[in-house]
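What follows is calculated from the coordinates using simple rules that are stated; it is not laboratory data. These numbers come from a predicted model, not from an experiment. Cβ atoms are built from the backbone, for glycine too; each structure is taken alone.
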Structure P
Amino acid sequence: MNDIHGGNTNNSFQQSNGELVDISITNQATEDENNIDPKSGYSSHYTSICYPFAGMIRDVKIRLPYYLSDWKLAFSYRIFAATIRIFFLNTIPALAYALDLYLRSEHYYGVNEALLASALGGIVFGLLAVQPISIVGFTGLISLFNYTTYNIISRNSQVPYLSFMCWTAIWAAIFHWLIAIFNLVTYVRYMTNFTAEIFGFYVGAVYIQKGIEFIIDDFHESSTKGFMSVLVAFGFFFSYWVLTHIGQSSYFTRTIRDFFVDYAMILCVIFWSGFAFIPGHLRSTNIERLAVTSAYQPTVSTRSWFVNPSDLDVKYIFIAIPFALLVTALFYFDHNVSSLTAQAKHYPLRKPAGFHWDFFLLGWTTIIAGFLGLPYPNALVPQCAMHTDALGRWKIDECVENQVPTAIVTTHKSRRPVQQYILVKIKEQRLTNTFQSILCLITMFGPFLTCYSLISRAVLAGVFIGIGWGSIEVNAITHRLLHLIRDPNHIKADDPLIRLSRLKIFSYTTIMFIGFLSLFIISQTIAAIGFPVLVLLLIPFRILVLTKWFTSEELTILDSPVASTLPLDSIGGLPDILKPANL
């Protein structure tokens, strides 16, 4: 296999276009800051509360030498395809959550708010973030927070909801800035796949739940609309599932497979939206469609884009503080875990990461969203990893190809050796995130809103179910449940789980499933607003409790760090208590 690092032994690495990027500046700038204290595991500067601003300064300093190459090396068809792919993977779910929030909050939020929130997050992070591959937009969890808060605040009709949310954003931004300034994002390194996989399973389940709720709403209209919604939603789901899995199969050529994966979302949305317009009985069902408003106008026509925070009584300004703490807790986990999954261990990333500066930026997007009356944007759990996948560059593993016996090649002259593709590079750049966000702004124009209005609620239900199942399908909980019911004679010999007893695997999986159920159940109640605290409690539970129930060797197999060494080094490296045991 070709050496993906280009064989350089000096302080530079070679980009795909031959340009050398000097990393000696980065090494020199952070030489002193990488002095790790062996007792605490913290570096002496950028992960210590005693050195305010050190983490943010280090993040900017270490990434700045790459800023020009983030733009210069970004122009290619792969970047164009990734931009289109992530635009629809970001926008279509955002529209689905906009519809859900529109129905649950007396129309305070709608399509334009969802698009503008996604554009705000994407442009700010595309231009200024240390980790520009993290997709920031309108998430389902902030939708859950918004309508739960609305249910609480609306009990007092004298409280202006958007002004209350504006003050919540102001306080949340202050908490974000304090966390970033005092280097407290460093504790993200204690997150492992135990917490991330439970959270990912929960997000997938919530997506599917929302899709089913949309279908049920159509049954409330009439049984005809309900059955039509079932047909459209699951038709969308199965077609989207097939197209995305073709990309991971051996069918068709590599070019065709990539096309299906890149454009699966938009192809399915167009087809199944048009399906409801087929003349005759299908069109006569008149299933519910997405509600839109005037171009570049708020959904509530009586308000402007600026929310006046002075409309709120003083006592409610301070009541907003605990709500802001919950937003901060949610974003501390959700945003940083999403960024980590975008930089997972199997991605061959080369450019340095930084979390303190990005969390500082997230405070700014939160406060701006509050003053505009938008749902607060943050990183998207499934879309971040999908974005990195879309930026991947694959090559044939020459070692595997050369291992094919010569006799096979000569006997079957019409057949080529089986080719195995390996991921050798990620196009780390700023173009896709920035441009997909600009597309969000463009589609707030009238003709595009008209197109959005043709999307039925059933299609959006299919989007929820499709993305939700995609998250559950690859989850570690699902993998281990399947492992437990699989015939031992058909388990791959290189599966590390075969080193453990089934009782241990069952116990660990049961604990993860209980964690998921706890999150899911609390999110169905008025206490849903406090679920970020429960998510954060999973981290000390993993460190303090699981280490007593399982040996370090067992946890090395069952659990692992979320990201590779490169991003973890930017927040002090992997703590000793989480380092893998020598098996």
Structure Q
Amino acid sequence: MDELIAFIKHQIHELSRNPSNDWGMNEEAWKRKVKSRAELRQALKGCVHGDPQDKRYVKMFIRDLLQKGYGINESNIGRIIPFDQREKLTAQDRFDIVLYLYEKKHGPDGLSTMIDEYGLDRAKAFSEEGEGEAFEITAEDIDRIFYREFRLLSFPEKLDLVVQRVYQMYKGFSVIDAVREQRIDGVSGGVSGIPGNGALWGDSVPERGGEWPGVSLDEDGKKVTRAWDSVWIFYKGKSLRLSFLTFGSEAELKRVCQNIYKFNLPGQLSEANGYKVNEMKDGSRVVVVRPPFAETWAFFVRKFDVKSASLENLIEGNNAELPAELLKFLMKGNRITAITGSQGSGKTTLLMALVKHIDPSYTLRVQEMSFELHLRRMYTARNILTFKETEYVTGQAGLDVQKKTDGTVNILGEVATDEVAAWMIQMGQVASLFTIFTHHAKTFRDLVDSLRNSLLKTRVFRDERIAEEQVAKVLDFDVHLCKDRQGNRYIERISECCKQDERRGRSREYAGDHSQGGLLGRSNGYRERVIVEYRNGGYFPVEPLSMKCQEEMLREMSPREAARFGAFLDKHWGERLGA
């Protein structure tokens, strides 16, 4: 394989540069060659950013070079990967073959189909130090699938697999190259195993300039995994370790980290700047870290499934239409809404889905740390413009610019800094019709306290009580998302922020437990009014919307929407304005 890669590197280098043997060609042939060379150079740059068309173009060149230049044919291809000697195939070989067969049947859903069919996302007993269960796909799992799914491969299919192997080690992203293109939630590397290149018990000392071997032994003679043996995927809210895959060396992990983030030239990853947040050509978010900022080289690719970004697909469980319909009416009623929850709970995807139900005539302005929502891909006919933070333009400056761009609705991908939080509160008061944003708060009380503290830290207000009142006046609703240990995602509750003069009906002092229903958050300036709650696999109506909220929402709706809204309230609460 090393010889193949060296051959391909040399041949493509020769094909992509300007050789001196172009002299003597006629003009038409020379122009064709110049154009072909320019296309190859462009594809070589684009494929490392995750562009599928450029990747296909480069793989086509590699395929031709291996057949015509290196002489690979049906009789000798088994020397590269022993396709016809199953016992000699490694776990990676078997995984590549099985994934290739599933991908031929199911396209980008190949890996997810394989995981679902064989239950690979079920928890297993933790095999290493510690107790409990973990999610892991082992070499034994791959063997089981391989012997059930394997069939004799034709020469073109074998060549496809060899070309992919050469490509991923030459210009691709190593062992995650094919996995990254599958319809999963994300993939990461370098996040487990022993960091660094130091020797362990049982290691043989490498030659000068060499690297430590991929398999190390501890004092008891057991295998120890290194940082470059770390490959994880994020699937349906679960982190699954692919323990049979390895980058093979720290140099290979480092190569992937140095290439995977470079779409649109985001700047250099260096010791002084130890992390980068960027997006890839396909819209995936990528975060890369390196020493000394992190203990090892690592990357995190987060993908967002645009096709499933609809409320009907996202919200599951008994009576799921209740929260789905309520969220639609919150958008129709122009409510300032926070979407809260932990990482991986589905905040960004839910935000994508909510945009569909905002009045199409409204102009949308979006502020993000990196481009993740990609709303213009989903809603091509809408007036949408997205801004992101850069090295030279802060989130605060970007939000200031938004005031001058005729925006009706402001969307904040994540309220992560005090400055952006303070600006969001001010914007909710004067600058826009309404705002939607995401936040990592665990409870409604934590959300209000966090926003209040941001106002105090940025010196917008100096009095804690007044700052809290301002937050309560701006914030209308909190949609809190949860993810359980099995990766199931659901809306734990939808809460209304009731101001002090809106208290009516049942009341309950703050107890820190949302499972009791009713009103659980209480403060001098506001209280939490739980409208919908998730219990035992289903959604239940708790308290009706406040009368003031109903009045304000009805003013924003057309007569037809107002009638539907009234019927919705009657059905689930039996209480509506005027009833």
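The table that follows gives values for the structure above.
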quantity	calculated
Which of P, Q yields 0.00 [FRET efficiency 1/(1 + (r/R0)^6) of positions 68 and 564 (r between Cβ atoms, R0 = 35 Å, to 0.05), calculated]	Q
Origin of the value 9, where relative contact order in percent (Cα under 8 Å, 6 or more apart) was derived from one of P, Q	Q
Computed 45, 33, 19 for Cα extents along the principal axes in Å, for residues 228-315 alone - originating structure among P, Q	Q
Which of P, Q yields -19000 [helix-only ellipticity at 222 nm (-39500 (n - 2.57) for each DSSP H run of 4 or more, over all residues; to 500), calculated]	P
Per Kirkwood radius over Cα pairs in Å, the highest-valued of structures P, Q	Q
Of the structures P, Q, the one that 45, 44, 33 was derived from, the read-out being Cα extents along the principal axes in Å, for residues 292-467 alone	Q
